[in-house]
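Structures follow.
Just so it is clear, none of the values below were taken in a lab; they were calculated from the coordinates. Values in this document were obtained by computation on a predicted structure and should not be read as measured data. Cβ atoms are built from the backbone, for glycine too; each structure is taken alone.
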Structure 1
Amino acid sequence: MKPLSGLDATFLYAETERTPMNVLATLVVEGPVDDESLIERVASRLPDLPAFRRRLAELPFRMGHPVWIEDPDLDLRSHVRRIQAPAPGDDAALERVVSGIARLRLDRSRPLFEIVVIDGLEHGRTGLVVKAHHAAMDGVSGAAALLHLFDRAGEASASSDFGPRSEARLPDAASLFGEGLARLREVPARCGRAAREAGSAARELARDALAADAPLRDAALPFQAPTTELGGPLSTRRVVAYARTEVGGIQAVRDAFGGTMNDVVLAACTRALQGELLERGELPREPLVAAVPVSTRSLDDPADCGNRISAFLTHLPVHVDDPLHQLSEVRRATRAAKRFHSSMGAGTLASLAELLPPGMASRAFDWYGRLGLVRAHRPLCNVVISNVPGPPEPLSLFGRTVHALHPHGPLMDGVGVNITVMSYAGSLDVGVLACPERLSDACRLADRVGTAMEELIKLAEAALPDVPPIARIIA
């Protein structure tokens, strides 16, 4: 048995029929994919894919967070299914199919993953959607899972082996009760650790707030975000859209104007959201607030299962017109946000999550959405924007190249748009996931992100006249 951390369990408690807590990767493979070959491939890689082997078990009387157990009844065929994309099988058809996949919750009586094969894409290509629960993996561990599941292009495919699996056994009631007692005995220590970390964070924040340069005045704070129709109650429906650019172009913008690649991504998203809100007549006179997840994994922390993430809140200056001024404001805001996050301590929120009461937490999240309480206060944030490092080299499956890799993160009540970016083999693949009641045209927003990136790339070309032309948006 492996106990879930408080952070992992929070993603379980936050899941309702309106907020499936799934992370997805949509891959486009050159050529067909056979079910049996795919199942054999997954079976051969199971030793390196713990999230694909384990399922949840609840402790008696909700004495603690659930635990992961090895599933003795694992049937991979029940985790692989096939869908036909509607004609003509273009990007729009792929997006419609993935929208339907994203809206469905995973069955908690089995390991929390599925792989959906999408036939009928144009040019003879096949789509593969790898979907897992956020309680089982974050962006970094998800990217690591893809590296185990696929080959690097040009490498020989590893042989598949259905060899004997370890004899997993379901834990009996006594074992689960004993685990529950052990978790209860840890409560005082967890409370003490959370109190110490919260106290340390408060002291650091007070010290920074009183500093001569007052760096925290530019930091975004919870419930400081303006109210727009991007936030609000969610339905069960989802829409997805994709965009793509070259990493080299984003690097050139960074080299020309300073900051980080993540600053450039945030500036492009700012420009795209500004255009969307302006067209809808909802552009606020103050910056939006974005939640930006960050990895807290150390170099020796295996990216095998679960979450090692935190997040900071940062301003998106949609009230500023000039794109370079926007980029400058984004850089200033992220510096303040990172200092605020550092003062808070990366592990403080994770320690506080350990104290969530399992029984009450699920009901609280559910009723918060059902009663529409998101309308009763200013939003925590307006959008979630993730930037995940992906495979630096092309992947392949059965010798067939993976043409694209588009990521998607989940939504939460009150935040109707998620923009996730993943680098892949020299490209930067963008995935937009939204609730159509909050954003009816995800494709338009994805196109705006691509256009904003191209605008910044052109400005970088003008600022770096001796550099060869930078690659344009490619999809």
Structure 2
Amino acid sequence: MAAFMIAAAHKSSGKTVISTGLSFALSAPDCRVQCFKKGPDYIDPMWLSAASGAPCYNLDFNSMERRELVDLFASRSKGAGISLVEANKGLYDGVDLAGSDSNAQMAKLLELPVVLVIDTNGITRGIAPLLLGYQGFDKEVNIAGVILNKVGGARHEAKLIAAVKGYTDIEVLGAVGRNSGLDIGERHLGLTTPGETGALHQTIARFGKIIGAGIDLEKLKNVAGSHSFPEASVKAAPLMEPSVRIGVVRDKAFGFYYADDLEAFGAAGAEIVEIDAINDRHLPQLDGLFIGGGFPEMAAAELAANVDLRARLKNAIQGGLPTYAECGGLMYLCKSLDFENQTYPMVGVIDAEAVMHKRPQGRGYVSFSDNNFHPWGGGKSLANAQTDAHEFHYASLKNIAPDTKYVRQISKGHGIDGARDGIVLHNLVAGFCHLRNTEQNPWVSRFVDFVRSKARR
């Protein structure tokens, strides 16, 4: 088994483009590439999944125990030719000053050699003390290779290679020049999603061709094959015979879903039925509904134009359809969405208006406790128990009905109003917090059990 981590000295060094290109370039009929993303991010895994042709899984210290991280990595890596973990931000960055949740700590936990992607814009000989400092900061981290990114030309590349070879023992695995063909657009929530490129397969193939030509893939495989990692200690849960049908709204407006969360629906006995909120006019026969996050503001006109589906969703939820919505899903279920001086009608089941702002209204890790209003995730057994999740939204709600009930009391983060999150009405729970299905918070099985109990009635 071969595996490695792609990390950097700081964010915006080009990790995702390099990782995407490598995932495509390394893929072969006899070599499945399995990708992982450190942290709670949704967009980077979309790129990695599209490039590798397989689901990308998130590894997040905030919501997962150490053993869960090892088990997820080991179980999903089984049978792969090579596994790639993309870091977030810089190698030593994290919330904890001591580094307990850093990328470096993840590399040590999973026994991964680290390949540093260095943005070389404006440096030559200075790359050597940078690399030496990163090596010396934590000698337990195996920095096994470096990829020189955004190189200015042949002369620049030669100087960089000479400095790395002259002062360090780190292997130079290749160099990638500045190239507009490697650009991924950015916006308020980070990188654009793969589906917005308009030519997804051509874009990823171009990344793979450029990056595959600049990096010595055989050297990289040698570096990745220089370790072993623990076996999974817990076997994956067997799939149950489906007993309920749960709709998942998945299109260019809504796409923020964790791969293992969706797999957990099958393990809990639910059949997933995908729904396109832009193009589908009718709701299929459903027992429950899950609307994840995404960018409803970027497709607000198209969502508003689908009057038929909006009306049917409102009727179904008001009629008691068990529904869970996160962030973008919450915004979609409000009466309207204000974005760039335009107001668009939305589903209207929540008596509030969603408004987009120029700055984040909630960003980072959150903690909350559920109260007894929660129809499936809280109640007496979980009251006062803290759940760790995350949020990242530029939206807020205004003109919220005064009799609105909430299921979450926020102890860290913002949620809907700085103190509460999770609007509840009928059989709907909708909030800004993004949940992750873990041992600490097995929300998928609780939701499916709730859906099943309503379906039986």
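Laid out as a table, the results:
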{"read-out": "Structure from which 3.3 was derived, distance in nm of label points 7 Å out along Cα→Cβ at positions 12 and 44, options 1, 2", "value": "1"}
{"read-out": "Structure responsible for 4.0, with distance in nm of label points 7 Å out along Cα→Cβ at positions 84 and 396 calculated and labels 1, 2 on offer", "value": "2"}
{"read-out": "Comparison of 1, 2 by relative contact order in percent (Cα under 8 Å, 6 or more apart) - largest value held by", "value": "1"}
{"read-out": "Identity of the structure behind 0.60 (criterion: FRET efficiency 1/(1 + (r/R0)^6) of positions 140 and 284 (r between Cβ atoms, R0 = 35 Å, to 0.05), calculated), options 1, 2", "value": "1"}
{"read-out": "Computed -12000 for helix-only ellipticity at 222 nm (-39500 (n - 2.57) for each DSSP H run of 4 or more, over all residues; to 500) - originating structure among 1, 2", "value": "1"}
{"read-out": "Value 23.3, 71, calculated as Rg and Dmax of the Cα atoms in Å, for residues 68-339 alone, assigned to which of 1, 2", "value": "2"}
{"read-out": "Distance in nm of label points 7 Å out along Cα→Cβ at positions 100 and 292 derived as 3.7 - corresponding label from 1, 2", "value": "1"}
{"read-out": "Comparison of 1, 2 - label where mean count of other Cβ atoms within 10 Å over residues 388-395 is highest", "value": "2"}
